[in-house]
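Asks: The next part holds the structures, each set out as structure tokens.
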Structure P
Amino acid sequence: MTYRVVITAAARHDLRSIPRPVAVKIGEEIASLAGETNPEKYLKRLKGASNPPFHSLRIGDYRAILSIIDDLLVIHVIAVGHRSKVYRKF
């Protein structure tokens, strides 16, 4: 049971603006997360009212904001950025 990863246009733009080695590492981490049967155990659930809820994946000093839809087996990558700035949108 593998999840399909969907990267939003905003997240693609975010990935282009960070250093290339970090962007590659983020891609590898998200790809490995997609192969898990329960990816939520590796994520931190963000507080707030949203349906489906947002999660944060830690990659060094950077974070990927994700939304997981278990019924469809889809992981949406919503935003990627430095931990000091990425949470401001959520």
Structure Q
Amino acid sequence: LAVGAEIIERIREQIKEKTQFHCSAGIGSNKMIAKLVCSRHKPRQQSLIPDAFIPEVFRNTRIRSIRNLGGKLGRALMDAFSIEAGL
């Protein structure tokens, strides 16, 4: 993950240099985790989440804020398990 963070930092710097736009980035062990952590630290930030902290992140995450769970599937899970957040 640390190597990925270095690479992403360079990419973000190049984007800023060439376009004058800022961007955020998330680094995690998979795309869903990376997107989730990125969405929590916008704008202009880079976030890395080690695997050991993933349970804590999900414990404080609303089901509907997880990619692909914002619609009917998310509602069905919340109803079936009587939960709003935390997995």
Structure R
Amino acid sequence: MATYDFPPDLLQLQRDWYAADARCQEITASHPPALDVIAGTATVTDEQHTELKRARAERWDLTERLQRHRWWATVDDVLDAKKELRAAAQR
């Protein structure tokens, strides 16, 4: 595996993406089980829908910003670089 010198803003974007993804998972986990919603024994409130929609929008924005970062044009093996970026962001 090559070693890349990631720009600080790209590394921060990846960290922010992980935080946004965790937030989406946290919000989803706070919702009632889908089978209960389908059975009509529980509901997801408008506030819960809105909160999840906002969190997903933030995660999507970060995804786009990550994918469109100008640094990717400077590397030969983008897939390897992305793999290493993900690992570096989790350290």
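Bear in mind that the values in this text are calculations on the coordinates, not laboratory data. The shown structure was predicted, so the numbers you read here are calculated from the model rather than taken from an experiment. Cβ atoms are built from the backbone, for glycine too; each structure is taken alone.
Asks: With Cα Rg over 2.2 N^0.38 Å coming out at 1.00, pick the structure among P, Q, R it was computed from.
Replies: Label of the originating structure: P.
Asks: For which of P, Q, R does helix-only ellipticity at 222 nm (-39500 (n - 2.57) for each DSSP H run of 4 or more, over all residues; to 500), calculated from the coordinates, equal -23000?
Replies: R
Asks: With mean count of other Cβ atoms within 10 Å over residues 14-21 derived from the coordinates and found to be 9.8, which of P, Q, R does the value describe?
Replies: It was calculated from structure Q.
Asks: Of structures P, Q, R, which gives 21 when relative contact order in percent (Cα under 8 Å, 6 or more apart) is computed from the coordinates?
Replies: Q
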